[in-house]
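Q: As structure tokens, here come the structures.
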Structure 1
Amino acid sequence: MNVDDFDFDLPDGLIARHPPAERRDARLLALTCDALQHQQFPDLLSHVHPGDLLIFNDTRVIPARLFGQKESGGKVEVLIERVVDEREALAHVRASKSPKPGTWLQFDEGVRAQVTGRRDALFILLFQGCDTLLGALERIGHVPLPPYIDRPDEAGDMERYQTVYAREPGAVAAPTAGLHFDDEMLAALEQHGVDIGFVTLHVGAGTFQPVRVDKVEDHHMHSERYQIPDSLVEQVAQAHARGGRVVAVGTTALRALEAASQTGGLVAGQGETEIFIYPGYRFRLVDCLVTNFHLPKSTLLMLISAFAGRERVMAAYQAAIDAQYRFFSYGDAMFIERVAVPPAEGL
């Protein structure tokens with residue numbers, strides 16, 4: 001299938017470059033099996049049922065962007081992709097010339113890093129001048145806003161580009177569907193009889209990488225770390241026993257759940273996944289999805305097209321554009337019920 005089949009025209013003015021005043025102020029486009037509804041995000045309560053299980057991704061975004069200079073004086077920008085241990089990281093490095101092994105990079109507060117090698121497109125950096133890399137990032141790092149939010153990060157982004165339930169540091173991009181939930185909304189869900197569970201998938205910067213091939217099947221996904229707790233496996237079993245649905249909050253939660261269900265039922269533990277979900281994929285666990293609006297020709301748009309049918313999703317996106325919804329990380333949300341679609345529907 002062609003990547004161009006997942007393209008659409010988005011007016012620049014619909015890209016949300018700042019969050020709404022309150023987390024729950026987003027609109028909600030509900031794509032159910034028999035309707036398309038324009039609502040407000042708190043109306044999500046009308047689509048989830050007592051006994052359903054909502055599963056969130058509790059990864060925490062780290063201030064992964066660093067600005068500094070090489071010993072020669074040239075400016076560098078570093079985006080940490082993965083913290084390997086207390087001092088080592090894999091990172092994207094932007095500079096006028098690609099730094100060679102042995103090059104030192106200087107940052108604020110005496111923190112510096114030596115380039116010790118490469119791993120594919122990523123640089124291996126060994127940090128000095130700090131007790132721990134995570135501690136240094138908390139002091140001198142910047143919020144790694146997505147490339148389409150074309151402005152410097154601001155003080156408010158430290159809170160708003162983070163879910164209220166984030167607790168496991170390691171992501172360099174937020175699981176943005178969760179940004180709409182505040183403590184009051186979480187309490188309302190529990191009072192409604194909805195069970196709440198958590199997975200951890202540390203979102204990498206590769207989630208924003210464009211698809212550079214013409215055929216969908218030729219694309220290779222970046223690897224991300226995930227963890228499924230034993231308690232969640234039990235929650236899923238209990239939800240199924242009472243006839244409840246599994247609702248993934250965000251494509252990252254969905255990818256973790258599907259990756260851990262490839263052998264049948266959900267398996268606890270941690271691992272790496274490069275799972276690529278596009279039309280034709282057979283879902284094993286997730287029944288409904290809460291998600292934001294995604295980039296044209298992106299793997300995430302392919303994922304929700306597999307979930308609900310490409311033609312239905314593209315029509316819903318056009319309806320959202322016509323109704324002036326706000327797109328991408330700080331934008332509005334969708335609630336989607338999974339439907340059975342032919343393997344190559346609409347392609």
Structure 2
Amino acid sequence: MKKSDFRYDLPPELIAQAPLPERSASRLLVVPPGQAALLDLYMRELPSQLRAGDLLVFNDTRVIPARLFGQKDTGGRVEILIERLLPDNRAQAQIGASKSPKPGGHIALDAGGSCEVLSREGEFYQLRFDVEDALDSWLLKAGRMPLPPYITREPGQDDDERYQTVFAREPGAVAAPTAGLHFDQPLLDTLKAQGVQFGHVTLHVGAGTFQAMRVEDVREHRMHSEWLNVGAKLVQQIRRIRAAGGRVIAVGTTVVRALESAMRDGELQPFAGETCIFIFPGYRIASVDALITNFHLPESTLLMLVSAFAGRQRILEAYAHAVAQRYRFFSYGDAMLLFPQADPRRCA
């Protein structure tokens with residue numbers, strides 16, 4: 001299987017640069033199994049596709065203001081994107097600079113204080129920060145929201161709220177679990193009144209989610225590592241839902257990755273730790289019955305994941321429909337509701 005098998009044409013003007021005024025005003029493309037006709041709806045109409053006893057599983061990670069700017073000892077400007085917070089005011093980060101900084105070098109931060117480059121492994125640096133507070137607290141005052149690279153404008157004050165889900169509570173992500181951005185409190189209230197249940201995982205989305213695949217042979221790609229937690233309460237909730245005939249609907253690819261990482265011998269088990277799971281066609285997704293997701297970049301690992309769930313050809317047909325119907329793409333764009341292929345255990 002080749003990376004180019006997941007290529008599609010996207011007019012640049014369809015890349016959403018800002019959120020809509022209302023979260024649930026986004027469009028929703030429903031992709032039923034088999035060759036059933038696609039449905040063009042809006043997110044506020046999601047309750048029509050769900051039923052009492054279904055379970056929506058959200059990712060409750062919270063985006064940290066992870067982007068910083070500064071200047072090296074040599075005078076060169078740098079951009080820092082924190083990937084992960086570490087003990088003792090250290091962080092793993094990516095650094096954008098005309099010339100890569102070397103271990104032992106220092107960066108004066110525009111927001112005050114400085115950081116030292118401790119080491120480098122691949123594209124990630126380990127930095128130690130000398131700032132006026134604990135790093136996580138200091139970032140809330142000094143950091144900037146790390147909007148994705150395909151959003152070409154500077155982040156504004158509105159992004160501090162709109163690039164978070166309304167249920168975000170566990171700080172640690174540097175990118176939003178974007179399928180959750182479409183849910184506002186009125187929609188959640190309607191779903192709850194309908195008898196739809198809610199559950200949560202935590203997966204701290206890393207900057208690697210935007211990294212391009214550099215190999216043509218999909219099997220040679222290695223995923224970045226992300227931390228997740230699938231708690232015992234959710235595991236029991238899913239077992240009860242399934243036993244009663246309800247469906248488990250993942251809100252976002254990060255939820256699928258978390259749940260599939262917690263599968264042991266065909267059964268979902270509590271799990272907290274790192275995952276590098278890479279899901280592409282041929283992988284059998286067993287943990288969920290439906291998936292709400294945004295539209296993903298061409299040739300991306302996330303496009304491969306949704307193709308594993310709903311079928312590559314079916315997904316590419318749905319994307320062609322979305323382009324023709326002028327859907328909005330990527331993080332601040334519209335959503336899809338995907339159902340698996342006719343045989344839910346066959347995802348090739």
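Q: Consider the structures 1, 2: one of them gives 0.35 for FRET efficiency 1/(1 + (r/R0)^6) of positions 134 and 182 (r between Cβ atoms, R0 = 30 Å, to 0.05) as calculated from the coordinates. Say which.
A: Details: 1: 0.70; 2: 0.35.
Derived from 2, not from the others.
Q: Now a separate question. Of the structures 1, 2, report the one carrying the highest value of distance in nm of label points 7 Å out along Cα→Cβ at positions 94 and 254.
A: Checked 1, 2; max of distance in nm of label points 7 Å out along Cα→Cβ at positions 94 and 254 sits with 1.
Each reported figure results from applying straightforward, stated rules to the coordinates on display, with no laboratory input. On a predicted model such as this, the values are computed, not experimentally measured, just so you know. Cβ atoms are built from the backbone, for glycine too; each structure is taken alone.
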